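Structures given as structure tokens follow.
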Structure I
């Protein structure tokens, strides 16, 4: 077992995030619950999917403060890079930069361990791409789909059963909803709602957001 797999087994991230490769784009989705130590619901309207450039979006999991900081740094660095180079950053370039940020952030001296994980979807001249950047800064490319967070087992079960390589983005959105719903039903770290983004040749778009109402009335 390598170091990445060993750390993954020891860290329980309270969320479910998913990325799906479609014939005409990438679908990214996540639930909206934040937990405190996996035991208490700390927030019910957390955004876990972000647009980082006109052709890139990502999902985040892990320590919220560190994940938010890394996303802000990535957004700023990509803007500067695009201005300096006068061309759009490729998905591979952006992912390598994100991996370096995660690697450095994890290894800085701090009493709070910087645990973050990201799923990145991008579109460029080479096509559509899906990567995951692990908590140690490792980078892996996926040709079909990927799920992360504490609800990943339920998510992967749905993906393994229903995913089709030639599916369109609209079908990918519907599948993403089923994936997150399955995790919400069984994973205590996932819940409250869902956000779904697409990355296509037209850019990054938030296509669905829904909050669940679990309040009881008589």
Structure II
């Protein structure tokens, strides 16, 4: 009995089906890999923001009081930059003062800290150097892909922008134009907008909690 093999048409049909299955499988695998890469990048961004916010919280908790600074400003915040004076409390050492700066430049959030000092005259020079971006100390990159950083300050007894009335509790006010040398500020809200994300990450801090 003569055995019958596959015809050319049957082979072409089988190869076509295998090719379609391979393409569908490749697309599914490619989609999984892309989703994994996106999820990994998002997790890295979230982790970086958490570390940045944790550092900000530590600096805000150790904010030096204006009384200690002889009525000097202890904080200046505006869009894309924060400059503050914090207490440095090292073990077996006297407390000292340090100027800390946060900046968003070219899509990167950086932190820079000055040398610690107990001399208010030297602190004034460090403060002016930080405000003028003339600080010689190196900066540390905290997060990349940052589009903007916007701050609001909590001012007790301030006029509520919605009701246009002053309350004993206070209210959030745009940071620009507020001098902490003559205004009591007890809280700061930081809003970080990341590139490619519609909703910014927002965190509120108490000032001088320690």
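Any read-out appearing in this document is the output of simple, stated calculations on the displayed coordinates, not a laboratory observation. The shown structure was predicted, so the numbers you read here are calculated from the model rather than taken from an experiment. Cβ atoms are built from the backbone, for glycine too; each structure is taken alone.
Where is FRET efficiency 1/(1 + (r/R0)^6) of positions 154 and 202 (r between Cβ atoms, R0 = 25 Å, to 0.05) largest, in which of I, II?
Greatest value across I, II: structure II.
Taking relative contact order in percent (Cα under 8 Å, 6 or more apart) as the measure, the highest value among I, II is held by I. Given a value of 1.00 for FRET efficiency 1/(1 + (r/R0)^6) of positions 18 and 50 (r between Cβ atoms, R0 = 30 Å, to 0.05), calculated from one of I, II, which structure does it belong to? For FRET efficiency 1/(1 + (r/R0)^6) of positions 18 and 50 (r between Cβ atoms, R0 = 30 Å, to 0.05), the value 1.00 is produced by structure I.
Given that volume of the Cα convex hull per residue in Å³, derived from a single structure, equals 225, which label among I, II identifies that structure? Answer for the origin of the read-out: II.
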